[in-house]
1. Assuming 11.6, 32 is Rg and Dmax of the Cα atoms in Å, for residues 191-246 alone as calculated from a single structure, say which of I, II it is.
2. Of the structures labelled I, II, one was used to calculate Cα extents along the principal axes in Å, for residues 55-238 alone, giving 68, 41, 31. Name it.
3. Which of I, II yields 21.1 for mean count of other Cβ atoms within 10 Å over residues 183-190, as computed?
4. Between I, II, which one scores greatest on FRET efficiency 1/(1 + (r/R0)^6) of positions 159 and 519 (r between Cβ atoms, R0 = 41 Å, to 0.05)?
5. Assign the value 151, calculated as volume of the Cα convex hull per residue in Å³, to the correct structure from I, II.
6. Figure out for me which of the structures I, II the number 22, 30, 40, 8 belongs to, where P(r) over Cα pairs in 10 Å bins from 0, in percent, for residues 439-478 alone was derived from the coordinates.
7. Determine which structure produced the value 14.1, 40 for Rg and Dmax of the Cα atoms in Å, for residues 407-494 alone, calculated from the coordinates; the candidates are I, II.
8. One of I, II was used to compute distance in nm of label points 7 Å out along Cα→Cβ at positions 367 and 455, and the result was 4.8. Which label is that?
Structure I
Amino acid sequence: MRRAARGPVALAATAALAATTAVACGGGGDCAGTVRLRMAASQDKVGLLQRAADRFSEDRKIGGKCVEVEVDSKNSGTAMLALARGWDESTDGKRPDIWSPAANVWAAMLRLRMAGQDRTSPVPEGEFPPIMTSPLTIAMPRPMAEAIGWPDKAIGWADLADLATGTDSWKRHGHPEWGAFRLGKTNPNLSTSGLHATVGAYFAATGTTSDLTEADITSADNRKFVADIEKAIVHYGHTSLTFLTNLQRADDRGQALSYISAVTVEEDSVWNYNQGNPGLDPAQLGKHPKPKVPLAAIYPKEGTIYSDHPFVPLSWMDAEKKRAADEFLKFLHTDQVQKEFTDHGFRDHRGRPGRHVTRDNGLLPGEPRTTLSLPSDDVLDLTLKTWAELRKPANVLLVIDRSGSMEQGVPGTGKSKGDLAKEAAAEALAEFRGQDKVGLWMFSAKLQGERDWQELVPVGPMDQAHRSTLRGRLLGLTLGGGTGLYNTTAEAHAKMTAAREGGSINAVVVMTDGKNERPGGIDLETLIGRLGAGQEERVRVFTIGYGKDADQDVLRRIAEATEGASYDSSDPNTIGDIFTEVISNF
């Protein structure tokens, strides 16, 4: 099956997991009942949809009934996986009636997955109308972009491949002080910008703008081109917001040029970052100063792909809800609502830029000059499988809390927190590939004499035997003791720093359900100081706060000290998705 180009004019239709962000109900109170709609939307636009939902419901009736709209934040790839496995409300949150991923491609991938399982998709064939649009860009700190010719020179993926593979890339551009070229790119299995960037790199390798074939994806020369770009990756992840928030913190410290050289994000993210709002929350706009070093958007000369933010009605809606959904879409397309979207950096649903798309804001209104057409479903599926072979390898230590508090039961599951965590971690091992290296520690307090941690499996290549050993040790973890979080994290980080491998993503993943309870150990400030000690190629720490007693603020500080990311699994039922998102960094 071929799909039409997903450009801006196509008109046919740590995120927190399923966190409700909008509830609106109106109709003046004189209602014969309420029609309730639930929408799952990608994080980049959920705040704007909240405002629109509020206004839509102020004086709205469908068949004499009020309308209530709830908008939940759900990463595009995570929502696709939840729909593919049947949407379990105990783990995925309330089931939506409408889905708005960042691009139509996720609806196509859902159909492809469900066809492979011989199951009926809740999303019919075809494409769905955009709510708003935004082209993919390569965002660079403005001095770096200017050093390679922005805004007058056409720049593309080939230039990035050259920067990624050169040993003196920035020196050749007059800036040896910038060090190595570092690229931020999200995991294409979960993130729209990562998916579009991966496809864009293949287009650049072939020199075409449409009709990618299986031969193009398997070509040795094309594979090398894509692999060269991947060599510069800092880490992956399920959302570009991680890179932008880390960049803002680096900018606050006066170190923006040392964190990252480029990151693949949509145009609206560049505008929001340059306004001091990397989290893309309209309620936070203006609350943080603009960055000292703004971003500039590069529109790849080989062409780029639009995120078309579709409005996707799901098949289980009844006739009444469908009518309300149709009215909501019409409202979203009104001039007033579209202006609000463009006032926050998006282009409208027809692809027209708003008043903020200017060179002063780091954006170019005459771009993109070339729009790429996504390949067929089968070629897209092959692209993802091939990327898994070409991506930068990982060198990771998993550090799992086995303290006694993990024995607490989780209502409705018949299992303890520890059971759910062990199972989730074991299942997440499937995301690692043979070229990755993974090890396992467990920790509590004074687990071995004065030592709070114990190595269960040394870091090693993920062949079948090593994978089986890791899985067995994870599922066999025994529980008990306190929580020696700080000592263990410091030692794990030091261990991986000593074992750091060039050409790999070096990282520690720490999962805990509590607070540091180790008397006589190092304190938090000492730990933060050790983790933040200068190193050009960092070992990053990714933290998971598991359950309501986890100290999320402390875990966030630990992750930020290494320019990693923290994940909140306060609801133990979400730990499966959280582990998948954490492992997506690798």
Structure II
Amino acid sequence: MMSELQSYVEHWLREFALAVSNGDVAALRQTILPHGWLRDLLVFTWDFRSLEGRTKISAYLADTLAPAHLSGFKLDKREGLRPERAPDGTIGAGFTFDMPARRGRGYVRLLESEGGKWRAISALMMVEEIKGHEERGAELGTYEGHTVSWEEVLQDRRSNIERDPYVVIMGAGQNGLMMAARFKQMNLPALVIEKKRRVGDQWRERYPTLSLHSIKNHHTMLYQPYPANWPEFTSRDKMADWLEQYSISQDLVVWTNSYPKPRATYDPSTKRWSIVVSKDGTDVTLHPAHIVSAIGSTGPPHIPSPPGKEVFKGITMHSSDYRGGAEFSGKGAVVVGAGQSGADISQDLAVRGAAAVTMVQRSTTCVISRDTGAGVERTTYLNGVPADICDIKFNAVPLGLRRKEGHEQEALQWEQEAALHAKLKSSGLKLNMGKDGSGHVFLIYERLGVYRWDVGLADLIESGQVKVKSGVEIANFTESGVVFTDGSELPADLVIFATGWHDPRTTLREICGAEVVDGTPEAWGMDEEGEIKGTCRPTGHPGLWYAVGDFATTRFHSKLLALQLKAIQIGMLSSA
């Protein structure tokens, strides 16, 4: 079977390679289905593009195919990238190719067309390396003939970076740390600044029952998989401690208890920033070429301010300030928001003995079981397969194509959740299956939320331990409770706003100036081609970049950002 699959892929690759090497766009389009996709990550242009259909692909490649000078196409023989049949009937396979100054890799999904010919439903092309500037990999571990200690080496490297960082990364969460680890491997001196006292505190300060709603293979850190006996769903405190030790084991330079002060400025003549960092209370001026904002996928908390809040005798807080339900035993609680945080907090309050818990759903929510969500991830992030290979195969399918495939499966997705949804509907909870029926995955890429994996709340709703108030918001507070926009009232001792966050650029406006930040794209969300709008892409302002997203997004895209920064550093790419 493998030889048959391989023959199909080899035949396609020969035709594709010949068309590419000849700069023949007309021949290339024949290797792709009429409704097929091409995803380009830094190969034909220094940006991320997803083109659907032969017309758009041809127009895109008309002036970019020949100048790229691609050659040397070969099947990728690594385990996991060899030709394989997927459950949907497509054949997937990885390949590599060469460029004058770079090396690339790709992944194709072939679908049998009329006449028995296999053509691409999707083809990924991405830059893997800049020649002469490859990732440096593992070190020997002894230095200068075993005459210099590791402590001396580490201190020397740290001092050089602190004195003159090429990149300043704001934020030592998982995104900032993985970016720093990738930059280190690409010889891009990077300093991470973090306002918290310890790396990981941004996790330690969240609600106690929090655990990641993704499987460990999906949220593994770059270069450093979890131990074999690591839990499938990582808890808050385990993640916090893992981030702290990750910064140490990856030899990252992190300043904690540090933050950037307002009004960093960029000098286009030197192509350097001037940024003042308060480090342990002392101001330090740095001049990096690049600032990478990894301060989080969200900005400051969004907290509604209904009238009468000042007369309310109970407690109000945002979900980010919730530290567990034990102290609210016997109290009446209202949780505004029906996403993941609102659901987790409602469940925790009920289990910890709150006298009454009402979850307020303002619009509709996509709710799926944890088994469903984890099952989707397990189809790509397989046990025993390196994360980088899983990432390639996942990113080989443009989000626009995934959305169409998801929409075609809408009825099946509803059927799969029928038992779970039956527990919820009697409460009045309003449900959706994504913005256009394509599933919860695209709510992640559009809004980083407004969906949830159910881990037990449905049972509490069915039993009446958690009530649902749907289609309303708080109109005003009273001394002893709240009045909703439908005129109904509810007594409450506690109101928690699980109402999300502002744009992550909000905080950055103070640091870099509104005139700079307002001219950049949103850091998250999908553009018209289905690419993520701002993260790891040019923002329109030289030297300013966004690193936003979940673990898997940053793990994969960190390489793409590192390649762009390296290309700028060596003069291959303009910094503008």
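Taken together, the values in this text are just the output of simple stated rules run on the coordinates, not laboratory data. Nothing here was measured: the structure is a model prediction, and the numbers come from that model. Cβ atoms are built from the backbone, for glycine too; each structure is taken alone.
1. That value comes from structure II.
2. It must be structure I, since only it matches.
3. Label of the source structure: II.
4. Largest calculated value belongs to II.
5. It must be structure I, since only it matches.
6. Corresponding structure: II.
7. Corresponding structure: I.
8. I
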